[in-house]
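A.B. asks: Please find the structures below.
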Structure I
Amino acid sequence: MTAENDTLISQNPRPGPRNLITDIAGLRVGHAAHEAARTGVSVIVPDIPAVVSVSVPGGGPGTRETDALQPGTLVDKADAIVLSGGSVYGLDAASGVTAAMGAQGRGFPTGAPVPSPIVPAAILFDVANGGDKNWGETPPYAALGREAYQQASEDFALGNIGAGYGAQAGQLKGGLGSASTQIGDRVKVGALIGANPLGSLVDAAGRFWAQPQALVYQDQLEFGLPELANQPCDATAHPFLGSKIAGALGNTSIGVVAVAADLSVAEAKRVAIMAQDGLARAVRPIHTPFDGDCLFVLATGAEKLSDDPNQRPLALAELGALAADCVARASARAIWHASQIGDCLAYHDRFGR
């Protein structure tokens, strides 16, 4: 290996300043929730259009504009990304964001009087969580999308917020989680995850499957009970232990990975594929026929991936590996920060502090 590579692997990852996806400069995130309906929307907004690609390995996906994110299509950048609850109804949240951005003149220029904002979206299923879904012909998602877009900022809470408001992860309250990873003086990757999987993020004792990826943030372990931190999970248990298999249709983990690198669409696709391994490290089981798991990768292009073309594949591999770990951490942090709604116990209610 070269001296550059030796330096790369000798530096230990640590969380970015906020430990949020917005540690990647040029991003804002907004959230809105409908408390009575127990659902919500999150919007990721880059300051300028960003290269975006996607990986969708789940068996029951709900998405919008993902075909436009493949290599070789007309557009190679997106104006925003929407994560929403509400199953198929939640896809309308992207319509609200699209309308708001178009009114501001933001979007792909077409020569028409208004631009065409490119707003990919993914939804999770929270319509059976006990909230009031009697919305008739006017689901709240377009309005929630507009509200979330208007509220976009660099700082935000985790847990019961935005797309994670009504989520359930296995038998525990799910939520929205975020994390970032810094190597040396550069924040390399950030992740935002709406955790609502069929599978569980913890074993029967409350040990997170993602525990090996946990980092120290603000002098504390970013998730997980200290007394369990050094104990291995019980991987011999049945894989459905702690899952919500009895309600298998109410699932899906969705999210966004953000990087500052100048990725092509094809390179962003590779990072998205690698980042899915983070869900596999955090959730057991994952990518089932009942989960619509979907991860977007957003690249702002503010930094060169590598100054040496011969080193670019290695730098891409590093980025994908860091993204996977960051996704695992963000998934766990979604559960760690969630609080009970209705009958669904949160992690701290079940296992204590």
Structure II
Amino acid sequence: MFNLDAIIRENVKRLKPYSSARDEFKGQADVWLDANENPFESGLNRYPDPLAIEVKKAIGKIKKIKPENIFLGNGSDEAIDLLYRAFCEPGKDKALIMPPTYGMYEVSASINDVEIFRVPLTEQFQIDLAVVKGFLNDKSIKLIFICSPNNPTGNLMSVETIKAIAMNFRGLVVVDEAYIDFAPNASLIPLLKQIPNLVILQTFSKAWGMAGIRLGMAFASIEIINILNKIKPPYNINTFTQKMALDQLTDEKAKDSSVTVILRERETLASKLGELPNVKKIYPSDANFILVEFIDPNTVYNSLVESGIIVRNRHSVVNGCLRITVGTPEENERLIEAL
């Protein structure tokens, strides 16, 4: 049913990508006169590897996937934008999202002049499969975005539901796993071998503690990854980012240790929030944040701001709710005291 060639934009098919000598050259060299760089060594006078191969190899070992199945972007947001650029004809094609969810899916759609269909999540914040099924035969829909664990609700989506959608859809199903390291379920990366129209997004910004280097990952078939590489900017991952990522990837235990602390603090924080009289409901979380319903969320939010504590006011998307990131034990204690 899925035919990748049928959903690629015609101009992208015809596109002759920008090619640097670094892309074309294979072998060893010690004199580089191809890219009009400053020849005097500073450690940063050379352009970075355009495909960040060493970083992909390191990620591949951890994720148990080949480097050719990995795309690296300037945050996951770059991968989201490129998916629209590659597969959605502006003013013609559409994408489907399931609110409340991550806002950049819609922002990127607007930037690329792609109409959005919205199928709200159920009261339990799960995918309404019966409603989604009604959209799967619409040939104008090229992308379906599923955030799991979902932002801002914090819960995992049903794997069986995701599989049912992907296997009955002509376009790409993009599963955003930014928070998967905090969840009890494993990543859906192993499903890529079974489901050719699946794209998995992950990031270094959460569990890896490297939001500042802006590095996002997309995992997909080699054919899909080749298309993203074809249309990305030539040197989209800078030298600093590649070096910092490689350094961090050699110490997976440090990442796992911080995740353990965050999970412990998540439970402690939820317990203490539950004792407060102005809290109406605490939603279960599989992420590094908690969605909390307050009696008067705007008053609580403004009071916290005055105390120098910033949380995310999600009242406009989930009635009465603030989204609270799990901080250090000291930060969490200060939040509880302020509340």
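A.B. asks: Here mean count of other Cβ atoms within 10 Å over residues 107-114 was calculated and came to 10.0; which of the structures I, II was it taken from?
C.D. replies: Traced to structure I.
A.B. asks: Ok, one more. From which structure (I, II) was relative contact order in percent (Cα under 8 Å, 6 or more apart) calculated, if the value obtained is 24?
C.D. replies: Of the structures listed, the value fits I.
A.B. asks: Let me ask something else. Among the shown structures I, II, from which was the value 3.2 of distance in nm of label points 7 Å out along Cα→Cβ at positions 203 and 219 calculated?
C.D. replies: Comparing all candidates, it corresponds to I.
A.B. asks: If Rg/Rh (Cα atoms, Kirkwood Rh) is computed to be 1.00, which of I, II is the source?
C.D. replies: The correct label is II.
A.B. asks: Name the one structure among I, II that distance in nm of label points 7 Å out along Cα→Cβ at positions 267 and 291 of 2.3 was derived from.
C.D. replies: Going through each structure in turn, the value belongs to II.
A.B. asks: Right, next: Ranked on mean count of other Cβ atoms within 10 Å over residues 91-98, which label among I, II comes first with the largest value?
C.D. replies: With respect to mean count of other Cβ atoms within 10 Å over residues 91-98, the highest-scoring structure among I, II is I.
A.B. asks: Of the structures labelled I, II, which one yields -10000 when helix-only ellipticity at 222 nm (-39500 (n - 2.57) for each DSSP H run of 4 or more, over all residues; to 500) is computed from its coordinates?
C.D. replies: Only one of I, II returns -10000 for helix-only ellipticity at 222 nm (-39500 (n - 2.57) for each DSSP H run of 4 or more, over all residues; to 500), namely II.
A.B. asks: Who wins on FRET efficiency 1/(1 + (r/R0)^6) of positions 51 and 227 (r between Cβ atoms, R0 = 41 Å, to 0.05) among I, II, i.e. which is largest?
C.D. replies: II
A.B. asks: Hey, FRET efficiency 1/(1 + (r/R0)^6) of positions 19 and 163 (r between Cβ atoms, R0 = 35 Å, to 0.05) derived from one of I, II reads 0.40; which structure?
C.D. replies: Computed on structure II.
Here, each number is a calculation from the coordinates, and none is a lab measurement. Predicted model only: the values in this text are computed from it and were never measured. Cβ atoms are built from the backbone, for glycine too; each structure is taken alone.
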